[in-house]
Structure P
Amino acid sequence: MTDIRVSRYAKILAEHSARVKPGDRILLEGTTAAEPLLKELYIQILEKGGHPHLMMALPGTMPFSQDELYLTYANDAQLDFVPTFYKLAYEQFEGRVRVHSATNTKGATNIDPAKGARRARATGAITDAQFRRGATGEFKWCTTLYPTEAYAQDAGMSLMEYEDFVFGAVHANEEDPISFWKSVKEKQQAAVDFMKGKNQVVLRGPNVDLSLSIKGRTFINSYGTHNMPDGEIFTGPVEDSVNGWVKFTYPANYGGASVEGAELTFSNGRVTKADAEKNLNYLLQTLDSDGGSRYLGEFAIGTNFDIQKFTGNILFDEKIGGSFHMALGNGYPETGSKNKSVIHWDMICDMRTDSEILVDGELFYKNGKFAFEK
């Protein structure tokens, strides 16, 4: 018998995230480990009159652009090849739901980052189509996760504990989880409204002394349409405006590698100095992926206080209530970001102790909570 939480999870994705309408073509991405959720999602999309197209991957593999089997065995011509069906789907379909469901999260650890960067450049047109069409509402994309032993081990939990954590974070334990996510939208809108027309953001704390401009940029209220779980507000800072330094308090995971104690110094928007306690070479190589990889594409504040434990998975960790994160590389066009890159690397910093964010000189955020006058 299917776990009722899986059925509710699929309902959240089909109704709230993908917003499936009759005739919608929806690409479903996941591994065989996510079969219970993909099956329920497939059924519910059909019930809503949509056309699900299932692309099932082998267990242990990552999304199409960074598949460790492909990166291990592909020659240069194959690394440069753009996947035919994915390209068509991202350019023509009405939506996609990607269900991360790896059974080995360390599969790409020892793969040459240059191969990953080359593969990412080849599939960049697919990512560009996602962002471009997503910004106009033509393409409804959502990324989520199905609990596996690998993710549970990364989080330091048993599989049963991790299942409870995941289903709790998406609120699949509730009879009406969609109402919850609508309430998240309402609560976050006040902070988004406060940011309209503002110019300068200053972050101060034991791990950050940073300033950036948001002049002319738009903050997005993120409440479960692109990510599930969710809970953040974000924008793309003015590309050449970032100055100062930040030391990220959580490991920065990307492409199967984990960089610990990452510290970045910015000058006129560009990372001019980088250090790390672990995997510094990987950090430096990735920073040199292309012309946009040393600039920020995103600045965000995590608002989900149902997520307080670091699990090693960015889908959950970047939403930690009381934290902020920044992404090196590609920005979201709907925010006004102009930065282009083959990477989008989120890095997280805790703000719950002796920390504040000022916006145009006014206190906006203090010790992990919004502090502005509504």
Structure Q
Amino acid sequence: MAARRRVLPAVLALAAVGAVLAWALLRRDPPQRYTATWFDVFDTVTTVQGYAASEAEWEKQAEALHADLVRLHRLLDIYHHYDGITNLYDVNAGAASAPVEADELLYDFLGFALQQARDTGGACNVAAGAVLGLWHDAREGGVLPDAAALEAAAAHCDPNDVVLQAGTVRFADPALKLDVGAVAKGYAVDCAARWAEGRGLQSALLNVGGSVRAIGQKPDGSAWTAGVENPWPDENGGYHLADIVAAAALAEKTTLVISGDYQRYTEINGVRYHHLIDLSTLQPARYYSSVAVLGVSSAVADAYSTALFCLPPDESRALAEANPALEALWMLPDGTTMQTDGWARYAQAAEN
């Protein structure tokens, strides 16, 4: 009997501990919403909004995320050298003369980028730097590139001339240059989001200049929502990007990427020339005002948003529909739109 009597106090003590723990859980403050904005990665505005248990936890996560994006920006930068790393600037500077050693991340990125060139039939071609560089200089200097120079550069854009072998990069064509503007942001978003998830970030929306990716869901279980901004200028040529023309619900790890003619452009002799070049004409593509792509990989969606923008409607739609992992929304210059059949599922989810 004595042994049985000792059991009861123990049970009561456990029950009391359980009650205290339950009370503590009920008293725990819900996650709060925070935002961070940076201007020093990929020459664009980067914003991350998300939820964390405390401001200190949010700042820790945000600082780590920013550091990752800075690292990726430097690694994929084609315009600047950085001490202590071999990046794409170094590859462009040396790969025509001898194989350049690339770390695992850069080597994998280049393999991915070249695969996108093949998958899009060359509409998104990272080996087209010889052509894209002339247009970059035109936007910077306000002078159109010479037609003969563009034709000459177009002869040096074969992705098969980028040779990846045993951790090195070599250009079989000495005049070839890489330009990764169509895939770098999306690839960086994928990497940074995946690493943040590994550090325990559970609920956030990362936006790197129009490449948007969801991390988890909101604390109430609802999906993050991303908007497609108004790409059409008014009668005075001004843009009203705060006006949202479509919205999409992003399930966990889903991404929305937008390519538009209003993002980077210059005006020469009264004509606007943007940065999305149709490599079949060597001129800025004029088929659409913007193209939005939904998918589960920001890197793939980034590549396809450029490719779809630079193809005429029939070819663009056929390319989108050939990839079942993607949905697309095209906004045409006349103010009309077209979309893949599956786009409506995301739009309806956003409305609900």
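Bear in mind these aren't lab numbers, they're just calculated from the coordinates by the rules spelled out. If you're wondering where the values come from, they're calculated on a predicted model, not measured in any experiment. Cβ atoms are built from the backbone, for glycine too; each structure is taken alone.
Laid out as a table, the results:
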quantity: Top of P, Q by distance in nm of label points 7 Å out along Cα→Cβ at positions 54 and 286, largest first; calculated: Q
quantity: Value 13.9, 38, calculated as Rg and Dmax of the Cα atoms in Å, for residues 70-141 alone, assigned to which of P, Q; calculated: P
quantity: Top of P, Q by distance in nm of label points 7 Å out along Cα→Cβ at positions 118 and 190, largest first; calculated: P
quantity: Among P, Q, structure where log10 I(q)/I(0) by the Debye sum over Cα atoms at q = 0.09 Å⁻¹ as derived comes to -0.48; calculated: P
quantity: Answer label among P, Q for the case where helix-only ellipticity at 222 nm (-39500 (n - 2.57) for each DSSP H run of 4 or more, over all residues; to 500), calculated from the coordinates, equals -8500; calculated: P
quantity: Mean count of other Cβ atoms within 10 Å over residues 30-37 derived as 20.6 - corresponding label from P, Q; calculated: P
